[in-house]
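Laboratory data are not the source of any read-out in this text; all were calculated from the coordinates shown. Values in this document were obtained by computation on a predicted structure and should not be read as measured data. Cβ atoms are built from the backbone, for glycine too; each structure is taken alone.
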Structure P
Amino acid sequence: MSDGIALAAPPCITLQDAAEFIWREADLLDRHDYYPWLALWTEGGRYVIPIERDAADYAAVLNVVYDDAGMRAARVKRLISGFSMSSAPAARTIRTVSRFVVTDSGTDTVTVRAAQNLTEYKYGRTRVMAADVTYRLVRQGDGLKLDQKVVQLINSDDAQHGIGYLL
């Protein structure tokens, strides 16, 4: 309350808001629209693809990917440069993200676990990768930002061949 006037608290981030954000992110990645994808992130956000499915501290274990803002930008630069063996030519991908479950929420944050199936077509072959993905979204200004994305491949402890794109 300020000067006798009650200030309305911002509405919590709804599951619908989170799902629409997550679908937008998947669409950007499938269209290889990487610069707008980079803009979805908080400055301190982490993008993680762990090897160990039950790791408690991703910084303390080996990961396929453990990217901060600088590493995400460098990864995007390699993907669009054409000089990365794993990304030339670029794979065609379609992501389907569903089974949204809110695991934690606050006034300006929400953590959502979802299922993702990614279908890739490259070099005349199609393959499917499935993952549990956990997204931590935060409200910044008028919109949402991605503060953490953890992609737990169902076969994370198996050999990973040529993942030349962002999951």
Structure Q
Amino acid sequence: MKDALAIHRTLLEHETVHEIVRLPIAIAHADELPRALGLPAERCLVTRVYACNDVHRGLRFLAGVIVAAGVRPPADAVRHALGARLIRPARPDLVNSVTEYAAGLVCPLLLPETMPLLIDQRLVDGLRADEVAYTATGEASTALGIRALDLSALSGAKPVDLR
């Protein structure tokens, strides 16, 4: 399983300024980051993973969507942005095996190249490039603090309007 150390090593290789934060309480899901860190939800990001069926070939794939903590994007907006015929939240065991992160604590970094990743345009517009955002690390006791611009660039997430 991937963890904070794997993320830390990768970010060091990219010479990216970041911080691995020890949480004062253990969390079971990234939606709990605002409470654990005492920050607004807009600064705490969650990567939601969806199981999708392709429109044209009927192929199945997983996709990630980065949103603010507590936000559940409309399924139709995600489906349309991914060009999928059908989407649903991915089963935890599938998330664990494909992403190598604990389900619910998926970091938007180090995901498989075959896994499309979207980011809510409202986050891109709402966070200043030098503002620090926090996301899960795959572990219940840590979070990653990283500049929003760096996270967006390193994740390769495509900004989309999910309203």
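When Kirkwood radius over Cα pairs in Å, for residues 36-107 alone is calculated for each of structures P, Q, structure P gives the greatest result.
Here the criterion is mean count of other Cβ atoms within 10 Å over residues 60-67, and among P, Q the highest value is seen for Q.
Once relative contact order in percent (Cα under 8 Å, 6 or more apart) is evaluated on every structure in P, Q, the highest one turns out to be Q. Taking distance in nm of label points 7 Å out along Cα→Cβ at positions 44 and 132 as the measure, the highest value among P, Q is held by P.
The greatest value of distance in nm of label points 7 Å out along Cα→Cβ at positions 92 and 140 among structures P, Q is that of P.
Between structures P, Q, the greatest calculated value of distance in nm of label points 7 Å out along Cα→Cβ at positions 76 and 100 is seen in Q. With Cα Rg over 2.2 N^0.38 Å derived from the coordinates and found to be 1.12, which of P, Q does the value describe? Label of the originating structure: P.
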